[in-house]
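I've put the structures underneath this note.
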Structure 1
């Protein structure tokens, strides 16, 4: 006699009822959760024609500045560029996005820290950045301000000294605006698990926070998310920007460093909000405080002024 899981591949999954309602998934042979999602739940669903990835999310994701319609349209653009997975179906009523399965190895932070992988990551970013523009813009200063207003309004936790650094953030915002780079379509959330190594190339997945942004933010956020040593940020920046002078490259490294700092400072509030509203079992606060502690060291250190000055000299 067949077991319940053989009769129903969705049996036991948290989103089984939703998955069963999707006509595309009728006749699924297998279904299994994928690790890594902390704002949604991801499943590998295997059909006779091959595997797909089903991303399931909650309505409260809007509090985190995630626009699912933008995510869908930007995922389509990323697929057109060759950087992202193909988009199979968008089901807003069911809170689902179904994308193609990319056969490859998911990176860990250790993989991102391998120097030989950084030029390949830079190449993947350039493919995305050269593709169709996204339907929205992303600005971490605006996101951080939105998060801070929500945290204050709902009485969520703020880490010690958080608002003490706002004058430096305001100074940085003005300098970044005065020396702005042209924007390109960016993922804006390239933690290690969003790199899939196909062997011949690296693909980029997960476009929840995608939007047109500076390439230097993308590079700085990669540096921050995988806690790269400073010398490896230089490898990444030099691999991305071709044909620049040593002085121009130094300014690009400084810009990426400062965007990496701003991303840590902003995502800290993302963690505070998520810890209060998310139904997913994950230590959001601990995740955010690890980022915040690194941001505090950078705000308190003497290099902040040096990097800011490097943008205007």
Structure 2
């Protein structure tokens, strides 16, 4: 059970959210998509103009690319007007405490920054879900260790934005809001700045297959984040791809059609996140560029942004 303190960060302590668009290409096989983006910059110029952050999992960025490659590529982000975002662990089976996870990842982050990749933000990969499902520990443990991880990031990388990613509907709306309040309260007790954003990973195929969750409820979570002055970030992905792949019905077109479907479905209920994250971990699309070809990752990001990402009024 969570113990929630009354000292949540005041609204005036939290800056107004700025609209961001993250593009996070598939990391398999062997980083081919990210390599294409860096080595063929002329083939996704329009897409770059629509996004603000290029994101990647820190461990894949570390393992898949050599120093000579990253030293040439990472400084290009500044040239292009893009920022570097990382998906990272906070509490994991290989790092059962916030301190252990931080110490395991810090050398990777320092390596990226030494090679010209200034880290803009880190998104913690489902610490509450991991503590429950993998470590089999109580929710209070997740709060304590995640807060410890955030405190260490704040101490050593004070300019880096920190957000949390959690799954839905495997975690309910009530569980997610309780978690957010408990974590923010713990950080406030420790005089540590709270989360900079909350990101939702929606397995929306369960709305139909499992009759669990809905886009209307996701919209309620967006409103709950706004009420807490916490920017709401939403991942757009092809949640039906693994199911269709098992039926031999998935291809690169599936990815494109599915993220557009999610965009339509969330827009219909009035959804408008502060951060749009187009992210693939399903191994598709098979090509990152060119943005003018059918079904490439850059094409999907470009067309998604044209349709759904509107400037804040």
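When helix-only ellipticity at 222 nm (-39500 (n - 2.57) for each DSSP H run of 4 or more, over all residues; to 500) is calculated, the result is -13000; to which of the structures 1, 2 does this value belong? Mind showing how you got there, number by number?
Working: 1: -15000; 2: -13000.
This figure was derived from 2.
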| Given that semi-axes √(5λ) of the Cα gyration tensor in Å, derived from a single structure, equals 29, 24, 19, which label among 1, 2 identifies that structure? | 2
| Between structures 1, 2, where is distance in nm of label points 7 Å out along Cα→Cβ at positions 45 and 133 highest? | 2
| If we compute mean count of other Cβ atoms within 10 Å over residues 69-76 for structures 1, 2, which one ends up with the highest value? | 1
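Given a computed value of 23 for relative contact order in percent (Cα under 8 Å, 6 or more apart), which structure among 1, 2 does it belong to? List each step's numbers first, then the result.
Values: 1: 17; 2: 23.
Considering all the candidates, the number was obtained from 2.
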| message | Quick check: 2.2 is what I get for distance in nm of label points 7 Å out along Cα→Cβ at positions 77 and 205, calculated from one of 1, 2. Which structure matches? | response | 1
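Read-outs: derived from the displayed coordinates by stated rules, not from any lab. Everything numeric here is computed off the predicted structure, so don't read it as measured data. Cβ atoms are built from the backbone, for glycine too; each structure is taken alone.
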